[in-house]
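Bear in mind that the values in this text are calculations on the coordinates, not laboratory data. Model, not experiment: these values are computed from the prediction. Cβ atoms are built from the backbone, for glycine too; each structure is taken alone.
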Structure P
Amino acid sequence: MRKLPAALSAIAIAFSLTGLAAFSQAPATPTAAVPASEDARLTEFLDAEFAELVKRQPQLATRLGIKDGGDRWNDIGDAAAAELVAWRKASAARMKARFDRAKLSPEGQVNFDIWALEAERAELSHANRLYRPPFYSRLYSVHSQLPDFLINTHSVEDVADLRNYIARLRGMPAVLDVAIARTRASEAAGIRVPKFQVETIISSSEKLTSGAPFGPGADAALWADVQAKAGALVKAGKLSQSEADALLRDAEAAILDLKPAYGRVIAWAKESLPTAPSGKVGAVTLPGGLAYYANELKLNTTTDLTADQIHAIGLSEVARIEAEQDALARQAGFKDRHAFYAERARLYPPVPYNDKLRKEYLDTANAFVARTRTLLGPWFGTLPAYGIEVVREPAFSEVPGGAAHASAPSPDGKRPARTYVHLVGMRPDPAAMYTLMCHEAVPGHNMQGDIQVRQQGGPKFRAVTGYVAFGEGWALYAEALCKEMGAFPDIAADFMRLDAELFRAARLVVDTGLHAKGWTEEEAVTYMHKTGRQPIERSRSEIRRYITLPGQATGYKIGMIKIVELRRKAERELGAKFDIKGFHDLLIASGSQPLSILERRVDEWIAKRKG
């Protein structure tokens, strides 16, 4: 999956006014029948609006290596959130008042429609704000997101960056205090953080504030990171050792001030723990929870599918994939999928990760990604240009069975695209790694993110706006594409591709089961373990993610189903005129889009190629 802060699910990354040069793009090329000025005027308007939007969100600017606001955090308070929604609605209204949609080219109309849609989605998301207290999400809890941002996103290329890093360290306590207040407000409305998540917050907050400089032991994560970044500046001749020592003293003081701030987080968590819910913890158990979940399904799938419809699709897909696994197992000489799974378990029994296995995993994964890049030519016209690397998840957020996730590169490529993997707990079947790299790296998220941040020819916001169903649907489609490309080394890797798709189909069943049908955590874990074929620790980790991030996991399969459906339609209607490179470029060379708009664009592409 692509990892984004929960509040930023519609905006993957962004830029600020001083970053316009790095994001310089030519105006979109309109059709011959459309005056060039109309699309160009819209692009100019949207670029100005988007620049204003990003000024309000300094963390988004940093994600693109932009310096403005690098000393500040996003304002996560209620007033700022309401004001941002109001601004987005007003911006869409300004656009509609100034431009006649009918006078725009087809691509201009897409840009018009997506900007208007983002205002609607912002309002819909804001309606669910009370259900998303900052400590609720398994993936995006603020207590771990802040240090994760500093370590993995806040680049330090000069002294100013280092000073900004230290300023953000000083600003962390205020953000944590706002987060506590917001979480208490949600609790007062009957929306409480699940017990397992509260326990995780306590343990990880204690880990973040243990070791040097807080006390004896290895350096704490932030202290190790800031020392490494300052040391790199000294080595590069950008900072004298005496200046570095002075700045590190400031950093150490700021880090020590995190101890009482995280102490307040831990105090809230321990106070909440005795009455934190467990067992039945889905949206259906919350006040107004079914309406909340319906909103989340709409946001994550960009469709109007109901929970019952998605549940039925999941059951149908599980049956289809199991039948394909049986056929592949027989092809490999086994009676059925159960026999194939048994043989893989015999060959690769569960063993705990150690340093040797971790190195082997990362070496093999990076080599596979590099080789897969060499196979892209016949399938894509637009190729990734920047570095892509597979790395280990930071220790403070690494958990057994944790989901791998990807991050896009910076637009200038200085920060490469990365896939983060959890290498603690029990090692899975090694054959599963290939499909995971196809999903997260190439031709999945890392490749799509690389192309998106470099896209040319339209409003800048299109390079950074993301939709779960499109992005995760593409990455799941990319797994099947790897088979077509000949990337998999053997039949076991292909069998594990089906295993991964089965897992995503099972997600449709358990997510809707938890949030609309009243399943308990244990019922969902059992289904994911037995039917989704996931190890028990992975099953529990995944289910806890779905509990605290309703609807997100449904976007994968719903998006893939639509992409496959559109490809089959194009192949059927175009016949010999079908161009796989053109089809793939249509999908990912112009940015993320809602499934309804994607379908419209494919229909237009088919009609154009028909002549």
Structure Q
Amino acid sequence: MKLGVCYYPEHWPETCWADDARRMAELGISHVRIGEFAWSRIEARAGSLTWEWLDRAVAVLANAGLKVVMGTPTATPPKWLVDTMPEMIAIDAGGRPRRFGSRRHYCFSHQGYAGECRRIVTAMAQRYGNHPAVAAWQTDNEYGCHDTAISYSLAAAQAFREWLAGKYGDVASLNMAWGNVFWSMEYAAFGEIDLPNLTVTVPNPAHELDFRRFASDQVVRFNRMQADILRAHSPGRDVVHNFMGFFTQFDHHAVGADLDVASWDSYPLGFLEQFWFSAEDKQRYARQGHPDIAAFHHDLYRGCQKDGRWWVMEQQPGPVNWARFNPAPLPGMVRLWTLEAMAHGAELVSYFRWRQVPFAQEQMHAGLLRPDGVEAEGAGEVRQVAQEIAALPDPGPPPRQTALVFDYASAWVTDIMPQGQGFSALRIAFEYYSALRRLGLDIDIVSSNAELEGYALVVVPCQPIVDQPFVDRLAASGAQVVIGAATGSKTADFAIPPGLAPGPLAAQLPLRIARVETLRGQPCQWLEQVETKLDQPRPGQFASGKFHYLARYPAIDLLDDLLPQLAAAAELGPVPLPDGVRVRRTANLVFAFNYSADERTLPEGLFAALLSGSQTLAPAGVAIGTAP
């Protein structure tokens, strides 16, 4: 695994570039991402392209032996471009324009802006596509950040109507699929259909789901346009995009199909603070991050690229600036996060950023250097971990052991119609994942389109839309299968299945969900009334052969009882771990990580031989050994 860093030469005097590059190489860094926010410096006025400064920056990095990941600058269109076509900006759900003055101020559906992106990306690819120092390209930056994957602009409305016409052919079919006879919502033509915002009360959920599908397809189309240009003018270089944490506004599997490498931006402390975690967990893991946040995304994004290739494009090295509270990592955590990415198969971990910038919106976001150029705390850990990685043997590929199924459409369905506040397919997937990790199991997160052959255990936490081919693959896998509540509860057109939930799964799980109620709680209490003759080993759990259905949420108590039994039956050898400890295996190595604030002793027999660390781990400690 290689190490990288994000660098912005346009932010610093040119006289310091060479020294920065030298220090990067000495620290153990081999790859440097540049350029993704530099459009205004490349093209200060329409048609006036200024490359010389960027040429010199690339040359300085190359002379230090560093490889360049070149970002396309389309996340931050310059002011002159916005003024030229003001209708290119996105519109939020309240009908307000998302104006110039920060970033991501564009609508994916605007054809004029797409043309400008095609022009600038082509120009960059032609200039740097065959440069020997350019090893990879990053398309844009963090698609959808700040809730920008979804736009309610006029351009989006027109493109959505065209998308619907392509899907349904005639408006009568759309009216039938959406159930528009309800509330007299029937349309006479596609041109009558508006976007599902600014309605008096909630819009038709089928309308909203199709809009979410459309918005996702617009991101896929935009990314594919850039990827095609880059491959045409820069053959042999990887095309990468950097996804985000706990973000579901588009289908990352669909975008990943056009990438050579999926990457993501890892900020464990910020994500802990900003998402659903309890006040107790936020306090307990404030300086470490929840033990499963980074790993969940490592496994999720590894599954979004067909060859399983993935990177961390931005790794938090210190306090961030965007969460409600922004603590510093516990000493040792930057090293731990880096080694954990290696354990999950990362090819590269890149830190954000090289030097903390003293101005503008991110001046409180730490880097490897302070604004005055002195090393920050994370730099020493990067130096240490670079030496450790160089000394380790090849970890080998991850095992094919346990699959957790997650589709982005599941998150859209529970966003649109949660039925209980906070009921979220994403959160449920994370909680099931965490239960598996506490048993020391190695997990692949896959879509419902993935092949399941070879897995001993398959877990489907919350999959409202289920099709017959997926059910057939589940049955053919021979695996122990766990199905969570609300799975199979909707058709592809967002209706209750004719035979009730769990829809097509009833062939393997002969039961019917007669009623659902949700009760106040944290998280939402989801309870299903089940009609069946199946065995009920525990209240809320139903079994049919190797299929097991859990008819309520939360189901942590059921999972903690059921999963060890199924893992043992599947010969996975579950190893319940000390509190706060997590394990990851590869073909050749075993990694153990202590996320606890206290010392922890590892189970016996975890390693054949220790290569690094010890059986007793200090807080933020890591042990690495050969597989038994």
Structure R
Amino acid sequence: MTGEFRAPNPCNPWNPCTVPELNVILATDCGSTTTKAILIERQGGHYRLAARGEAPTTVEAPAEDVTRGVINAVSEIEGITGRVFIEDDRLIVPRRNGRGADAYISTSSAGGGLQMMVAGVVQTMTTESAQRAALGAGAIVMDALAANDKRRAFERIERIRNLRPDMILLSGGTDGGTVRHVAAMAEMIAAADPKPRFGSGYQLPVVFAGNTEARDAVSQALGAKAALQIVDNIRPTLESENLRPARDAIHDLFLEHVMAHAPGYAKLMTWTSVPIMPTPGAVGDIMQLIARREGIQVVGVDIGGATTDVFSVFREGREGEPVFNRTVSANLGMSYSISNVVAEATIPGIMRWVPFDVDERALRNGIRNKMIRPTTIPMELGGLMIEQAICREALRLAFIQHKDMAVSLKGVQQQRTIAEAFDQARSGATLVDMMGLDLIVGSGGVLSHAPRRSQAALMMIDGFAPEGFTQLAVDSIFMMPQLGVLAQLNEEAAIEVFDKDCLIRLGAVIAPVGTDAYGRHCVTIEIVRPGRDVERHRLPVGEMALIPLAEGETLDVSAIPSRKFDVGAGHGRQVTKRVTGGAVGLIIDTRCRPIQLPATHADRIAALKRWNDALAVYPTH
């Protein structure tokens, strides 16, 4: 890339965004507790991660200025590199006289990120589409209101007033349809007269993306009470969904209203080369970019202390266009929300993954301690095993919720519950095609910082239950948000850093789908290594095996299932694929789908120990 580069910057009036050749890039992610900074440099024609730093986020008192945390995090990079990026308490952008960076970019989830409410007419149609639009834009959906949600009008009004969202997305009706219900929802929002979370001198943003015939009625109800923006209908017909205009409007209003009034963000926006993005939205962008560039179907997860975000890109049908979905399980996390995970999964559900006996009272006390002391980490192996067992259940439950949201459009009203999500997968209602899934990417401390990479691999396998052939990877230091916004400046740079510095490839898993008695033959694996005879591994039902396959090593692997199992071509039919190794290797999982654990307590513990030993998950004494 040579000469001057003008970044696409249609919605940032604070910065004209003309930058020179991109050789030095600073990027930050302003999280709720920590601001993370990375330095990306072009070296020998290739973009690589050069350094990273972090500091506490300063959006709250006493600093109440997010730029202080940014300056502190970049100061760490200065200390590591011995170079100068800060002058007069601001970043040096663009670079001059060998000081500063060619571009600065940022994402943010500080202050709780973008918090929205959505409203529609039919709960399982327009309201569900509104949820997908808001989630895809990087928002946390605090509540979803619908004309048929069985709440009375005063209850909806009270809910809006109490939650105080940053923004409301109002949808409802197909184009040319009835106006009455949409107008009623607009009047309800007007009656609530919600106040913005940040600041007091501006009106709450409301995006209307519903029936075009209802625009006048909505404008009449909300025009004087909210900062109303009208965009194309997200559900113009029952059979079609148009989420992009609503997502773009949410992003614009996030900058112009929410971020502009958050402490210090007006100043930060004058530094950035492209608009600040909500952290989850940027992660979603990099996931979609990878899926599009490589022509693959992807699932990503970010499991944090309070929430678990799941992202997916699947095609609708064999030849359909890729469809992106994101869900936020706001009550499933590893510290602040850990008690919610245990309550939903139950103690027996957690303990089924632990290979030793635990006193239930001691377990509950340990979980409560983690909730009130969220930054603590396990100091003993037993505590680590329990924490990773909870992680498995958090992943499993969050993925069930994701499957329930990532569905093809229905022209009829169909009420779905989380418990029915797996049944929908079989009926074809969900877009999540596990047999067609190519890559799972894990992120979050419990996965990225697991003491052994095999632990992260097994947690993802147990949580997501992949089918057929699937590659596994983890985000090394959670730089996906910065790379998502970097893609707006330079797509090649984002892809290169993602592949070489962000993604740690763990290897692959082959998991036959079917059921049979433990000990019966399940699958034969044949591997062709250069200059060697065909290598064969014959596995019974109920086992796990690890076959060495080094990082970067790619081989042809054939899976020949028994007549009761399927690896992608039908029961009993062989599948051959190119498989790439990684930090763990090639894992074979014959525990059936859904995963079947032995019924008796003693057999279950023996099986867990056997599987852990096979994958070298925990140290043995």
> Upon calculation of Rg/Rh (Cα atoms, Kirkwood Rh), for residues 163-266 alone from the atomic coordinates, which of the structures P, Q, R produces 1.11?
Replying inline: Q
>> Looking just at Cα Rg over 2.2 N^0.38 Å, for residues 59-154 alone, which of the labels P, Q, R belongs to the structure with the highest value?
In response: R
>> If semi-axes √(5λ) of the Cα gyration tensor in Å computes to 40, 31, 24, which of P, Q, R did it come from?
In response: R
> Which structure, out of P, Q, R, was distance in nm of label points 7 Å out along Cα→Cβ at positions 203 and 355 derived from, given a value of 6.3?
Replying inline: R
> Which one of P, Q, R has distance in nm of label points 7 Å out along Cα→Cβ at positions 91 and 475, as calculated from the coordinates, equal to 4.8?
Replying inline: Q
> For structures P, Q, R, which has the highest computed value of distance in nm of label points 7 Å out along Cα→Cβ at positions 507 and 539?
Replying inline: Q
